[in-house]
Each structure stands twice: as structure tokens, then as C-alpha cells.
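Asker: Presented below are the structures under discussion, each in the form of C-alpha cells.
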Structure 1
Amino acid sequence: MRSFLTLLVFMVFASGVYGQKIDVVDSISDNVINSIYQDEPEHVSKEATDSTRRSSFNGYPYAFYSPESKLAFGAGGIFIFYGDKSEDLRPSKIGFGGWFSTNKQYKLSVNPSLYFMENKLHIEAPTSFGYFINKYWGIGDSAPEYDSAQYAVSTFATTIKVQVPPWLFAADLTGLIFDYDNTDIDDIMGNEFLDNDTLPGSKGAKLIGIGTDLVWDSRDNIFFPNSGGYQYFKIVFYPGISDYTFAQMELDVRGFRAIKPDHVFAFNFYVQSTIGETPFYKLPSLGGGSRMRGYFYGRYRDNFYGMLQMEYRQYFWKRFGFVVFAGAGNVSHNILEYDFGNLKYSYGAGLRFLFNEKQKVNLRMDLGFGNDVNRGVYFGIQEAF
């Protein structure tokens, strides 16, 4: 385990340094923070032994380098536990991640996902805050490369979800969502796209949203499913009490099929859309460590985003595994203007190490490629989807 972590840290560090030459457009920094488990844990089999239901904690250190952050050090991990002794109770978990760089950038996140009352009550509260360099290339599916795309931002964001069995819908869970986002644009760093008072969010904003969601989940395991599916629908409204008034919708559909145990084909269809005066940093965005790996998160953004990806996963030796993946997607002003002729493509491969054998949690590192010079290295826990 120690030698594998050392190898990964070295590979990530080397990739970050080399990235200055090959124009790596997404560093691992955001992806470690973003891989803090927003999915539903799996049902626990009635035949589960006491050993599989014991609390467990797994953590890891890492280091990386990017032109924006310079040298940075961080840690991440997950704590898994059970709220009571009910046989069918799903595991609760608390994920965390954080990093600090030599030029005083930082980002910290924590994500509790808790189950009570024999799974009838589920509470999530992902929370993050930090100061870091982000990028903005403008809006639309043809936003050109821009050397001064950087800007400095401070954020504090939290989303509280309280889910219970639905009364009106044929879903596994439905819930109430409260979202709070306080973002300050500290320095536009010469980005002319942000030197525009008519651009929503160019000075930052305080946003308060209220919404609901629906969950359908038939996966056999949350962390490395071999079968089943997962469907998630969310809609959040940001009314006049926010600095901007808009609505955001999200649909996430996943399916998993194994040709033999732990040799899995995974599929993911994802759609996100906004209506109203939406701050630019809340617009649906292409890229990142979960969807369209190979593009910096936000390389393309607009009011509508649609994406389809697939991945093959398997273990090849003891706890070691690999994945290969490919995807296609685009953004547009609305669904009717979606341009299939200008699709963005993503492909790549990654290594896996079975980090938590009992719960089947993987430590992952992916290398993704997109159109033109877009590419990125991604490091974190759990599969991309």
C-alpha cells in the first residue's frame, strides 16, 4: 500500500510538472475535492457479516503541481459506519478532502451522508470553502482558447438534502434541498470576459436555493457496482432573496452490466439545464473529473449541457485494476440549439487500487484526453460515476 501511494504521488507530481509543456487544462486539485461521494450507499445484504458492517476509515496524502497553484499538498479520505444494528440499514459515510499550496491557495470539503430510521431518513450536507484560481473562457460551445482565462475566487458553499420515502412519486427517495453559495471574485487577473458588469456573477454573488429531488437506485454496490442502475432528478429554484433569480435542473442516469464478476461495463447519460439570470459559474459546465475527463471543468459552459459516456472496469492483479473510457457531449443556449455537429469527445484510461476491500472503494488515477490540446490528470477516491 505504501509503495503504491508513493508511486501515485510521484506520477501525479510528474504529470503536473510536465503539464506546463503539454497544456494540461485540469489539475487533480478540484477532482480530489469533488470526489466526495454524492451518491446513495448500497443496500446491505441480510447475510452481511459483522466484519463487513464494522466502521472503517481510509485516508491518503497527495501532492501535485500546476501553473495556477504551484506546489500543493493535501489529504483525502472516507469514514464509513452504520447508525444502528438494523440488518437492512445502508452505511453512512463522511468523505473529506483538502489541499494547501505554496502560493497560499487552498480548498477544503466535507460531505456527510447519514441514514436513520431504517433508511427512511437520509441527510446529506456537502460543504466546501476555499480560495483558488479558476478559469473562464466565455459562454458557448465554440469558446476559443484564451491565454488570460484565469481568475481568483473565494467560495463558501453548502447543500443540505433531507430525503424520505415519497408519497406522490414511484421513487425510492424524494427530498427537500436547501442550497447556499457565497462566491467572491477576488481578482479577474486580466480576464477581459469578466471585466463586464452585464455578465451575471462577474462580481460574485450570494445565492439561496430551494428545491427537490428524486432517486431510483437498484445498484448492488455503491462504490463498484456490477449490476443495476441509478437515476437521479433534481430541480432547484433561486428566488428573489438571491442576488440572481434562476432555476437549475439536473438528470443523471447510470447503468452497470458485468460480463463476469468485477469486469464491468458502465454507462452514464447526463443532462443539466438552467433558466433565468444565471451567474456564469453556475451555468452547466463541460469537463472535470467525473464527466468528459480531459477538459478543464468549465472549458465550455452554457444554459444547457448534455453528455453520454461509457467505461470498462476490471481488476487485473490482486487489488490492482484499470479502466478505459470514452464520452461525447456539448453545451448550447437551449436544448433546441444543441449542435451534434460540434460535439466534444473525451477518451482515456486509468489505474485503480482497491483502497477499502470490504466496501470495494477504489483509489483512482485517470488520464483523459479531449479535442485539440485538452487533457487532464485526475486523482481521487471512488469511480467517476
Structure 2
Amino acid sequence: MGTPRLHIRPGNPDFLDLPWEEPISDWDHRRLVEMPTGIHRHPVVFVAYEEGVFAVKELPASLAENEFEVLSTLEGFTTRAAEPAGLMERVWVDAHSEQAAAVITRYVRYAFPYRTVVSGPGFGRRRTQMLDAVAGLLVELHLAGCYWGDCSLSNVLYRYDAGAMEAIMIDGETSTIHPSLSDGQRRADIEIMTENVAGEMADLAAMVGSDIDRADLALGEDIARRYEGLWAEVTEPLVIGRDQSYQIRERIDRLHDLGFATEDLVLEPTGDGNRVRMRLSVVGRTFHSDRLRERTGIEASENQARILLGDLRYHESKMGDDGLAPKVFAAMSWLKDSFQPLTHKILELEPGADPVQRYCDFLHYRFTLAQSQGRDVPNGEAFASWLEAGRPGFPVPT
């Protein structure tokens, strides 16, 4: 027995008050809390501090060190991976033991495991959202040079993102980071995902007592097809004539619409020099969320940020000036007069709800109300109508 070695990242508790001398499955401690979670191959518990709720996963030292490093590296590229808070090593335990170490990550707020949205042997009307969420996550990780090695529905948490869903990687013990991935590495990762998802869908069918023929065994293959289409859209070079530079702007705009931020643009001559090949450095899906944070300080998912920025632009248009100073003032005015008071009311009605998501739900309702009435509907009137309607969210895809 002894004191563990702890590597704590800034902004987190020191975790020294936890009973590290015992395996986490034996803990009986005042900081333990129950949180929604999926199926894990290693023991996982949740602990609450003033700084937030944290997941503690116990596993052999080499796996824990690898996961901590992978998640730390990904943090600079994507918001769709668990945020590492610390690494604990029991130096008095055999490094190969299941109790040798633990990875500590911040609990992903407002997220849920995939079984929460199960409908019968599959995902019913949420299926398309699941496909897009996992495919988008894989593209983002592969752009970062991350070979996952064990992608499955269980190794992901999900969160509503306005009218869509986003997937968050929470298990990186088998992952590796490279400067870039080869096509072979990407294919291998997709094959593993396809096999894992098929097995999980078969397990789901068995869980609900459904015939295996009704299991959604093609879900992984459908994710793979969406992945390939998105990967091509993001990475294929564009060859254009020198007088077709407008296509560069169109390509960048399409990527921004998909949420991907872009960096360096490289134009190389081809053939006789009358055509150029465009290569664009594409990074994480943070285009809208970065801009929302810069203007308002609000942390939001990508689709949520897109909708909030639209509401901010609507607020600006009513102010009648698009100069720089008025834009700064408009953001402050929007926060003070719209976002903050309405999210405060929402949390009074729904303590613990995701205020950004619920505000997006309200904006969708206001938009449909305005469409049906053929006029702008003021926030106060729209909010009262939304409450009377039962605070509906985005419609589930048919």
C-alpha cells in the first residue's frame, strides 16, 4: 500500500481524498455519484467535486497511459472526445494488473449511452441521426491522425445537437496517434467499427427478445458508407481552371456548412499551367462553435452554435447596422435581452436540462410559428406559445 502517482491537468481537483488504496469497485465514498453510463470492459465510477463530475476508469498501466496521452492530444483538435483530467498509477501494484492505474476524465454533460435511444431491436426514427453522428466522429478523428482501433456504439456517448446528434469518443485505450493515416489504416478502423456495431445490434435484438433477422445488422455498413462520402467531400483535391476561382469559395463554404474549420490553402499548377489543384487543410468540426465562443463566450455543439449564430444575426438585423462596434454591442444585447433571460426561465422549469439545447428547441418552435403565421413573432409571444405547447423539441426524423 502507498500513495499513488497522480498526473493532474490544470483546472481539476487533486483527487487525493479518494481511497486509492482500494480497487474502485470496492469504494464506499462520499464523492461517489450515480450517472448514466453504458457498458464498459473495465470498472468505471463517477465522483463529484466543486469543479464538476468525473469518470474514473480502472485498467492496466500501459492502457491507462495510452488513453490519457491520446485524449490529451485530441483535445487540441476536437471537442468530440472525452476531456482528460488526470492519470493515477498505483506504483505498488503489478503494472499488468487491472487495478494498476486509472484514467480520470470529465463527465460529458447532457450525454447518454446508445441504449437510451434504442427503439426495439434498433434505433427507429433516430437511426439517421446515429449514422451521421458516428460517421462524422470517425472522419474528425481520422483527420487528426487518430486510429481508434475499437470503435463501437458502446465506446461513444451521444448528445443532442439542435436537430441532430453528436457522438463523443470516451474510450481510447487501443488508439494511436499518427501524423496522418494511410488508406489501409482507415479501412481497418472502419472494418473494426462495422464488426463491432453488428455484434452490438445483434445483442440489442436478443435483449428485447427479437428475432435476429430483425436486428439492424447493416447499421455499421451504413455508417461506413456515410463515412466514405463525408471523407471524400472533406479530403478530395479540387482541380479547376484559373478562371474558376469561385469554386474555391464554394468548396470552403460547403466545408464550413458541414462544420469543418479550414486552415492553409495550397494551389498547385497542373499540366500546362492553365489549371490548378486546390488542397485545403481541414481541421475539426468547430467552425460555428469557435465563432459563437469568440462573439458571446457560449460553449455549444456545432449545430447548436449554427442556430444560435443565426438568432444573433437576426437580432443584429433588427438593430439596423452591421459595423464592427454595433456587432459587439449586438452580441451583448442578444445575451442580455434574449439568451440569458430565456435560458434562466428554462432552467427554472427544467432544472438540470441542457439550456443551450432547449433554447435551440425554442428557436425552432419560434421559426415554425412565424412560418405558419407569415410574420415575425416576438420572443415573449413565442416563448409563451412554446410553453403552452408543452415545450416541444426538434421533430424526430421520419
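Asker: Taking -13500 as the value of helix-only ellipticity at 222 nm (-39500 (n - 2.57) for each DSSP H run of 4 or more, over all residues; to 500) derived from one of the structures shown (1, 2), identify that structure.
Answerer: Structure of origin is 2.
Asker: One of 1, 2 was used to calculate distance in nm of label points 7 Å out along Cα→Cβ at positions 182 and 334, giving 4.7; which?
Answerer: 2
Asker: For Kirkwood radius over Cα pairs in Å, the calculated result is 21.4, so let me know which of 1, 2 that is.
Answerer: Going label by label, the one that fits is 1.
Laboratory data are not the source of any read-out in this text; all were calculated from the coordinates shown. Only a predicted model underlies this, so the values are computations on that prediction, with no experimental measurement involved. Cβ atoms are built from the backbone, for glycine too; each structure is taken alone.
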